[in-house]
Each structure stands twice: as C-alpha cells, then as structure tokens.
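Alright, structures below, take your time with them.
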Structure 1
Amino acid sequence: MAYVGKYIDKASYRVYCVVGDGESAEGSIWEAIAFSSYYKLDNLVIIFDVNRLGQSQPTQLQHDLETYRLRTEAFGCHSIVVDGHNIEELLKAFSCARTVKNKPVALICKTYKGQDFPGIADQENWHGKPLGSKAKEVLDYLNAQLSKTSVGSYPLPSKPLDDCSELKLMGTIKLPSPPQYKIGDMVATRLAYGTALSRIGQTCDRVIGLDGDTKNSTFSIKLRDVKPDQFVECFIAEQNLVGVAIGCAARGRTIPFVSTFAAFLTRSFDQIRMGAISQTNCNFAGSHVGVSIGEDGPSQMALEDMAMFRSVIGSTVFYPSDAVSTERAVELAANTLGICYIRTGRPNQPVIYSPEECFCIGKGKVVRTAGPTGDHLTVVGGGITLTEALKAANILAAENINIRVIDPFTIKPIDAELLAKAVKETCNKVLTVEDHAPEGGIGDAVSAALSQCGVNHTVHRLAIREVPRSGKPEELLAKYGVDANAIVRAVKALLGK
C-alpha cells in the first residue's frame, strides 16, 4: 500500500502498520521492512507493540527495546522508542514521523498487555481469555479512572486530504489486438505470459508486475522493459512478494500480477489464503512447472501448485496449453475477482489455436474429436500433457483407435458439462494426464466434476507419483509416464487392446 501511495498514486496518504512483538519473530516481517527501506517508503510507519508477552509465554526479547531499535535501524528504519501508554509521547512521535524522509519509521512502543486491569496486567496465561470473575473488579477500577474533559483539551485529527480519486479497473483491461501467433509456432507459455503482461500493461498504467528475481525466466521482464514504473522487483523473498502484491491490490488501486517459479509460491501460501479471506483481487503466474522443466531438478519442479491454488476459496485456476490461450488467460485474469492463478510451462509448445479463438472461464475445448462412432476414450490434459495427448492421438489414429482430447483451459472452475458429454459418448471412460502430483490436480478436478454431474465413469490418471530427478524434459516425461507413448499404452490398456 505504501509503495502504491508513493510511486503509483503519488498521493499524500500514509500507511500505518501495527506489528505485535510476538509476530516479529516471523521472517516475513523483516522481509517487508527490508523492502520498505530499499524503496525508501517514508510514507510508512511500522508500529511495534512491545508488550513482552506472547500467546503461551514471554517473547524472545520481552521488553528489550534497545535490541528492537538496533535491529530496525540496521534494516534501514528511522526508529523511535516511546511509552506506548503515553498519549503525549505518541503524538510527538507521529508528528516526528511525518518529517522523516527516504526511509520508513519504526515506532517501538513499550506497552503492557492488559494495562490497567488489576491482577491481569503484564501477567501470563491471559491471552484471549474472558475476564470471568475478575470482570466487576476491572470495570469498577476503569470507571473510577474516567474523568470529564472538554473536547478542546486534546488535538483533533485533521480532515483527510483526498488526493487519489476512486478507480474502477475491473472489467476494463483488454489486449490491444489479438495474439500474434500462427498455428504451429513453437512458443513457451511462460513467454506468452510475459508478452501478454507487457501488452496489457501498455494499455493500462494500473497493471503492475511483481517478481522475485526470476523475471528473465518468467518473462515478466517484458513488462519491465517497456514500462519500468509498472514493475516492482521484490527479490528472493516470496512471502513479501505476495504481501506487497496484496497491498498493491488494496482499495482497487492496481491490477497486480505476481510472477515466480510455481514451486516458490508454496512458501507464501499463508499470504495467498489471507488475501482470499480479505477478498483481494490478485493474479499469480507460476512458471517452471512439473518434470518438463528438465535439468533444473526436483527442487524447482512444481508438482503441488494446482492443488494449492484450487484449495483457495473463490480462486480461478488457469492452465493454458498454448501461447494464444495463455494471452487470453492473462486478459481474463486481469478482469476477474478474487485470486487467479495461471500455470505456465518452460518448454516450447506448438500453437494449436488461431488468434481469433474465444476463451471463457469454465469453458474447455475439444481439440481432437473421436472417430465417427464416438465410442472410444476421452483424454484430458493441460499444458505440456495436452501436447503429448495430441501426439498420442496421431499414433493411435494410425491403429484405428480414436480418442477425444479435451483442453480444460481452467481447472477451477472446470467445464463439467463438456466433460460429462464427452465421457458419456466415449463409453464412460476417461484418462487424465498431468505434469503434477495425482492429488489435487486435473484428475481430481475431472473426477469431482463427473461425480457432481451424476455420470458413471472410470477415471485412470497419469501423474507424477514419486520424487523426480534431473534430466532432459523428454526423458523425464517418459520416465514418469506422462508422455505420448505412456498415453498410448494407457489408452490401449483401458480399451483392452
């Protein structure tokens, strides 16, 4: 929020953030302070409530205010230590904070939990508990401390200056022209994502990109190169990367797109789910998914990302399978409420759709139709496995086995109507293929949709079922059973051939 206020809105508003001393043990707190210092966010005041007590025991530093001061100063703050119960000290500190330039202010307040509650103040084992039998004693004491004062005895807050008018961005973002690809072009979906982000960023200065030092791999660098003021480098601190994006989305001031390797987004799941709870409109693009990334190895092969984002309340999960559908996914995500996730891949894939193809959330595509009798098998894939399914379809067609290949486009919501129709027309058999763990991905989404439609069906799932290793993409797709040859074998087994 502070970043948007200073660099995008260029407005006078200030941001005040209260940090509990217990939660200051979280590394994400210090990621955020380091970010604020790096970007010279002098419109930010970080208020540390140092009350000494955590939930179950005293905090690490208790009332060691000097260490708080030294740490926050080392992270680039202008630090002020005050008695958090002294109104005059607080007013002076807030007034001082407004004069500080080019760095955030850390207001370190010494407080006592339960201040002025007799027998409770600064005592352990009272976290979140009702007063119970002590209620009357506490209320009598507090009432005795009240005194009548005139309104003029204390300064009144000044009227806020409204110098950032309301924005209505949702539903207004469009690609300036259809995607510029031809059927058969070989393009990685991660590259198409960067291209689309750059294109919509040039049509709306409120579209911003955020990355965690992977911009040359996710291709969010394409936005930075044409619109540097609309790009925020958050470095390798993924929890803060997501936190900054959610702050940027607050009050509808921007349409943020977060890009990094999909595996790294698992570090920030708490921030993502809290964004959903807060009804944030924020978009995520996770690249380098599955074993198809090849030589980078298992530490960077996202095999859980679809499951993670599908579990987020109100989320939309896109899994585009070529460059055209990727660009349209970016355009749709920019105009969609809630948390949106776009899964992009590393390998080059053939473009299978014309630039004029229309895409909608919750609507899939039949990209290969079964034979005239329509009684063979439905195969559902996404991304690289859709490409492999189309290869398998060609191999099988030569043996007079015709499969119906479906591109779901969105995994959440998934096109249940299309799936139900296809499966009913192909002997109630369906094969799902995914470069992802079997839990929570395409297979689970397809099976749940068919069950909800009341379709009697048999699902066979090809997925990554063990910790993978490093290797060439084509070798790994074969080794873990999600390439075209594996699909051919599975189809024949399901058909008893």
Structure 2
Amino acid sequence: MTTLVWLQREFRLDYLPALNEALNSGDDIILAYFHDPEKTIGAANSVWLAHALENLAADVTNRKGKLWVVSGNFADTFPKLLKNESIQQVYYTFQVGEPFASMQQQALDVCKALHVRLKPFFSEFWLKPTDFSNQQNRPYLVFTPFYNGLLKQQEHIQPLARLAKETLEQTAVKTCPNHPRTLPEDLHRLRQLPWAQKLMDSRQVGETPTWQILSEFITEKLQDYPSDRDFPAYDATSNLSTALHFGHIPTRQLYFELQALIQSDAKVAPAAQSWLRQLAWREFARHLLFWFPQTQTEPFQDKYQQMLWRDDTSNDSQNLIEKWQRGLTGIPMIDAGMRELWATGIMHNRVRMLVASFLTKNLNVHWLIGQHWFEDTLLDADPANNIMGWQWVAGCGVDAAPYYRLFNPVVQSEKFDADGDYLKHWLPELSALSKKAIHQPWKYESECVEKGIFLGKTYPHPIVNLDESRKAHMERVQMMKKTAQPDND
C-alpha cells in the first residue's frame, strides 16, 4: 500500500501526526507538497515559502528520504498523482482559510470519486473545534470565555509525538516524475529578486532554528515580556509569528513547553502565562475561521454590510490608500509602522492595530483593502489571524472593538514610544525633532523649520484631521445602525 502524506503549511518533521501515522503503518510513503501558483497567500509569504520548502527538502534528504514538490494546477496535479502512483490513502493536516479550504474540498471530492481514503489530522489546533464548545454547544464568540474554557479542558489537550523513526526511507521508494526541481520555477525566480533577498536578511527558516529562537526567547526575554511587549522599539517579543504560520513548530507543542515552565519555575511563571494567553488568541482565530469561513470576505456582524465605506475606485481614494501603504500619511506612528512592514515583512502587533484603525476609521477605507495589503506584504500573513485582527479593529468581527473606539495614533505613540526611538528608526527625516514634536510635527512647525524639516517637502502634512475624521466615523456608524434596524411600522 502507498500512502500520500500531503503537506500544506506544516514545514517540519517532528510533532507531525500525519507523517508519524504513515511511518508507523510500514507502508510506502509519498511525502509531497503541491505548489499551485494560483493558490498562494501573498508575495512576502511566498518568499518565506521558497526558503521553507528548500529547508524542509534538505531535512528530509538528511534523513534518507525524499520530498516531492509537485507544481501546477492543484485540480489537475492532485488526482493525477493519486492515479499514477496508485495511492490508497491520503493523510493531511487540516488548515483553515484560503487557499487551504478550497484545496481541501477539492481533495475530498477527488478522493471520494477515486475511492481513496482521506484522513485529516487536527494537530495545528490545541483542541479540535468540533470537540470544543460553550455551554450552549455553540462556538465561543468572546475570547475570555474561550480561553477560560480551554483552561478547564486542559486534560483533553494531547501532546504531539516526535518523529516516529530515525530515517525516512519509506518516503524514498519512489521518485517524483516530471518535477525534478525541489523549488518550483516561480518561487526560484521570486527569491532571487533584490527586495526578496533583502526581506530575508538575517532570517532563520526551518524547524531547527525555530526551536533555537524559542529557547533564546525563553531564556533572555520571556521574563520581561508582559511589561515590554507593547513597546514597538523594544525587541521584546518572540519573533516566532512567521515560523508558527509555516508550521516550523506547532503551537500545541508550545502550549506544553509553557505549561512545563509554569510548573517548574515560579519566577518566570507569570510571564509564561502571559505569553500563553497571547498564543491562545491564535487558537481563537483558527476556531473562528473554522466555524465562520465566510468571514474571509464578509463581516461577521451583518449590520456592517450597511456601512458606507469610501469608494476605493476613485482617484482621491486610491491616492489616500497609496499614501497609507507607502507610509506617507503625515502621521508618524502610522508611517513608521507601514515603512517597517514594507522593509521587513513584519510589523509590531500594537502598531498593526493602529494602522488598521487609521485606515478603516479615520480614512473610512474598507477593511478588506487593508486585509489584502497585509496578505501580500506580511511574511506571517496567517489567514485566521489576519481576518480576526482586521474585523476586530474595524468593529465588525466577533468580540470586536466597540464601533466608537478609534485608536488615536498620537496618544498611542506618546504612550508606547515616548522617546520616539521607533519613530526615529523608521522616519529618519524626523530624527532631529524633540520628544514632544516627533509624535505630531504639524503642531510644532516652528521647531520643524528650525531643524530643517519642511512639512509638505521633508515630511508630508497629515492627509486627514484626526479629530474631524473621528467625528465623521461616528456619524457614519450612527447612519449604519439606523439603516440596519428593522422597520417597526
């Protein structure tokens, strides 16, 4: 019997139940990744994908195995491989969101037609969504009850096993025909581009370096994580978001690592609990997208279908959106965040909330515009996290920020970057300004001129008045609420 182990976003060998079960069966195995250029998340994400594929292929080879990388339209390549290689069963790790959901549905249809057994594994979840619900047997819609529910069912969270065998010789029985390259041609070209090479400067990709990064974070930074994590100028977070998205390490295994730390080290236990709670947000996002897949393109709250968003096709709107994308809004904290994103493919989580709030509430641009930009530019563009984050800020998701809550980027900047270190790093043209002026230079024009900074030339004027745009947002929300209310006549 030949079993296909189909990889999607699980670029690791340890703690992978789909692979372990196939190895333990003693069957011949085809370990394969299907690369469909039309089913990728975004450009930055694809750059990391190229490196992750190459790294995984090397790891498999080092264990005397073979990784098949099959390029082409998934609707064609998947059934073709099943037929040509006489596959009798397919094991895969279930993923939420697009492009995974449509590929999994296609795989299900093909396997039914060919009478091939298809078995999903839910190892990217702490608990399988269908086995975890509230007291009304419904999905949790608010994070705190969700998290408390997880803690009450900790005994049901099962640890994952390391690789079942020392070698992967079972995966080397057959040779992948017609696909001699480890790296598909489009990914090979992409990773050679100058911007892609710059994006990956000093990045460590793969399973082994990810565990090392985790170890260093726990040893050197975890204890200060609760107090420092909200300050974008600090190197205070784990820097594991992209590795988690690509499955170099499963969050379920992180759960057990942190639980062991909590029980063994009283000094660091509070910090470990703080990080565990933040990791649970990822679990919450996955559960939400599992139950509500329509939220990838639609607001969870139907009333937001009535929201009067800016016409994003007009020249004025396109100009505003482009200035937001390029970090030229004239609002320093917004511009610093967007320039960090463009330069590195990463953005501090608090700053993500600020730029999202500014786009959707101050500029009145539909949240999907921002969601799509993040999909294309973030290395860690995870469908579940991205969707939940944008809908939360826009006010249209589950457990969302209240519609009347707008993050004031100046207040946030003064609070979380008081000395302006983050701003100075990403906005060097403003680095000469004082701690007060750098957060809102338009209020300190005389100091700007004195320091050789000319608003409109050296640095842009604000593209929107924060107070006036807040008022306009509140008025739009009131109109939406009236429109969404049923007629009582």
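Derivation of every value follows stated rules applied to the coordinates shown; laboratory data play no part. Source: prediction; values computed, not measured. Cβ atoms are built from the backbone, for glycine too; each structure is taken alone.
Can you tell which of 1, 2 yields 4.8 when distance in nm of label points 7 Å out along Cα→Cβ at positions 25 and 425 is derived from it?
2
Out of 1, 2, which structure matches 2.1 when distance in nm of label points 7 Å out along Cα→Cβ at positions 257 and 273 is calculated?
Clearly, the read-out refers to 2.
A value of 13.9 was derived for mean count of other Cβ atoms within 10 Å over residues 161-168; which structure in 1, 2 was it taken from?
That value comes from structure 2.
If Rg and Dmax of the Cα atoms in Å comes out at 27.4, 93 when worked out from the coordinates, which of 1, 2 was used?
Derived from 1, not from the others.
Could you tell me which structure in 1, 2 was used to calculate relative contact order in percent (Cα under 8 Å, 6 or more apart) as 11?
1
The value -14500 for helix-only ellipticity at 222 nm (-39500 (n - 2.57) for each DSSP H run of 4 or more, over all residues; to 500) was derived from one model only; which of 1, 2 is it?
2
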